[in-house]
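The next part holds the structures, each set out as structure tokens.
Every number in this text was worked out from the coordinates using simple rules, so none of it is lab data. Since we're looking at a predicted model, the values are computed, not measured. Cβ atoms are built from the backbone, for glycine too; each structure is taken alone.
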Structure P
Amino acid sequence: MLAATLFITLLALLLFSVPIGICLGLATMIVMVFVDGTPPMVLLARSVVTGADSFPLIAVPLFILAGDLMQHGGMSRRIVGFANALIGHIRGGLAYVNVLACVFFAAISGSSPATVAAIGSNMIPEMEKVGYTRRFSGALTASSGMIGVMIPPSIPFIIYGVTAEVSIGKLFLAGVVPGILFALMFMLVARILLRNDKTVQESTTTFSGVGVWVSFRTSIWALLVPGIILGGIYSGIFTPTEAGAVAVVYAVIIGIFVYRDITFADLPAILAGSAKTSGTILVLVIMATAFGRLITLARIPTELAATITSLSDNPIIILLLINLLLLVIGMFMETISSIIIMTPILLPVATALGVDPIVFGVILTVNLAIGFCTPPLGVNLFVASSISKVSIERLSRAILPFFVGMLVLLILITYVPAITLALPSLW
């Protein structure tokens, strides 16, 4: 009764387009008030306070602000320039430049839509000039943008780490190898799609060691960001949360005094935009804490685990079912919301199968990252569509080859945990 009322209420509120954070809080409150046998309303207040009182959670608004400052501060443009100097001379090189630039910017922003916006606004117009179709460029950028939540720092990894109470530092390391594999896969798919395309220019630039050096010097301050953040975390100089603060200070200094692409007058608008994004996420996280406690008290995770395991006693089949469930959820729900809601439900099932919580965090994030590229929610598709001026329908069809590559790597990551644990095992 409790579980049915809770999820029916949540679904009804979502259908009325109520913001997801408010949906979670209202659904929890309604069940507490009207369903017998539920905890008193004081649990909601306590859960909200407890959910907000989290030191690791401070990293979320800090990395969001750092990403906005770096995007406005000209770092994305210089990263694209450096990637182009490295591999722009290869036939179809701008496609590879697009992917490589997304990897570089992912290590700065921690956000998938931000990566698509920053790199796409630079790359899609340039790719069109040398013969790439907007459909191909938009699909490639939307796909490559998903790397933004795998290469550290990653906002979804921070949310999962807080929700599952696992090491955020190890999660950051766990995402590196999968992120690189996805980048290589997208380059391979692009190569296959372009093999018979005669309209694309052989190359957009001539390789020059001097040119690479000049471009490297220009972009060095942007390229240092991952080293500073990750080096500081893994050397023990600062925590992931403190790394967010360091990234903000660094972005302000470089953007204003070195690159001079932003001024002090620009800061209020950037701060306001970041505050709006952060506020939305933090309200969601806080309300989801109460929601998560209620579903735990209702034994929903235990019952779901029993249901899934009753379908099969084969771990391979159960993990496949979990992946299918997460892929569907990623198509319809926003990533942060999905992580907060599904982690307490599915993590016990995964750990019962012997899956490491770090590995499950990567599996969960990859599934939901694929949702960035699939309609109807598909945030990356909407951002890429806005930049490329290609309809969502056409872009959705163009992204299918990349989608196949995503599924191949998802299966690999799910069933070969050594890929994910290669780096965390060294720390």
Structure Q
Amino acid sequence: MQTIKPLSKLLITLCVSFYACTVFSFGYKNKGILNGQIQKTINTDQVKYQLPALSVSISLPEAQSPQNFVSGYSTLLDNKKITPNTLFQIGSITKTFTAAIVLNLVSENKLDLQQKIGTWFPQYPRWKNISVDNLLRHTSGISNYSHGDEFDKMLRDNPNKNFSLDELALLAYKKPDFFKPGERYNYTNTDYILLGMIIEKVTHQSLQQVFNNYFHQFHLSHTFYVPNGYPDKIVNQIAHGYNRDGTFKFNQDVTSNSLSSAASAGGIISTPNDIINWLHQLFTGRVISNTSLANMMTIISEEDAKLLDLQKIDIYKYARKSAPFIEIGSGAGVGLVYFKSSGLAFVHAGGMPGYESFYLFDPCKGIYVVLMYSVKPKQQLIFAEIAHDILAVLNKSEWVNHDIKAYQHNHSLPIYCKRVASASPSAYDVIS
């Protein structure tokens, strides 16, 4: 089952208060043309990939608020069009929230990244030497509890089962580990289940309380964590999700399946607009400290788990490849990808039995994109293809490039941005 995986190993195994904006220099006519091009792209992709519903939010540099685009219907009956407030299960994008909560606890000196988890889990002695940081960066070596036919069958037989975090961890403990902590990288949902358990132990609150406090604190009025059944306000707002990857019968409506099977690894429900607002707060240092943010965005290689120096990585190697996107490595609750049509972006993707989602933040251009759709297709990486199509439209816009220049003039950029620009001048020609 591929339920809550982010963007291949990284890809398929991987604000409320915006800064003041400049006046739209190219006028509302140009904005309308751009929005029309984006909407056309989204409509085309919704039909091309046979998605019941596709919702997208985009935040351009120096913009006052995100732009929202929707296409499709809440159910296969095609009788209720979705809106920007239609809810979707976001899958593993939940991990970015979980990582932020953990890093906040570190900033408050309530948790140490190098602390071994045997302190909290004496019932799992084989894992006693795994550190909190190993869990955050998927270097624990622990097996993925949600991978395999046995777990798929468990979901099919009892889709409304309410799993405890301990039950999910125990499923993984019954499987052999892959390697010793820190030796390699291996994406596993179990890491973030254990982090959820640690959050509960450190805060002395339920995971649901902790998540909902965060949603309130950052004004995410359309974001929810409800692992054990939807209240009416969610039932009436959520896009129905359909399974096509073989876990359930083709096009089976799996909307009401218990999200407790994903929990702190993938159990949040939200909208692209809410996620983009939260990401803007996150990546501008208003959710976690600057030190913790730098830690989150520190990238390791998925080949050997060694730290990558983004000032020295061979951007030219990625630019010469024909693939529209290439994974670079993984951070703490985020990943790094090179898009041929744009450049480097911090990302995460998510998949649930009836949903897929994806976000990206381009730190060199100040662009955010979040997309969600209401099906789990057999075809892999549709979310990255859609993101690539959107970035290609933005890249061709003189109006967008004008605002990117203003953003780059007004903000301190990572040093590697100039290297990205020189390696991909056709996609990234705005940094002087």
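When FRET efficiency 1/(1 + (r/R0)^6) of positions 88 and 112 (r between Cβ atoms, R0 = 41 Å, to 0.05) is computed across structures P, Q, the figure 0.95 traces back to P. When distance in nm of label points 7 Å out along Cα→Cβ at positions 48 and 64 is calculated for each of P, Q, the greatest value falls to Q. From which structure (P, Q) was helix-only ellipticity at 222 nm (-39500 (n - 2.57) for each DSSP H run of 4 or more, over all residues; to 500) calculated, if the value obtained is -24500? Answer for the origin of the read-out: P. Taking distance in nm of label points 7 Å out along Cα→Cβ at positions 152 and 248 as the criterion, the highest value among P, Q goes to P. In this comparison of P, Q, the computed figure 45 for percent of Cα pairs over 28 Å apart is attributed to Q.
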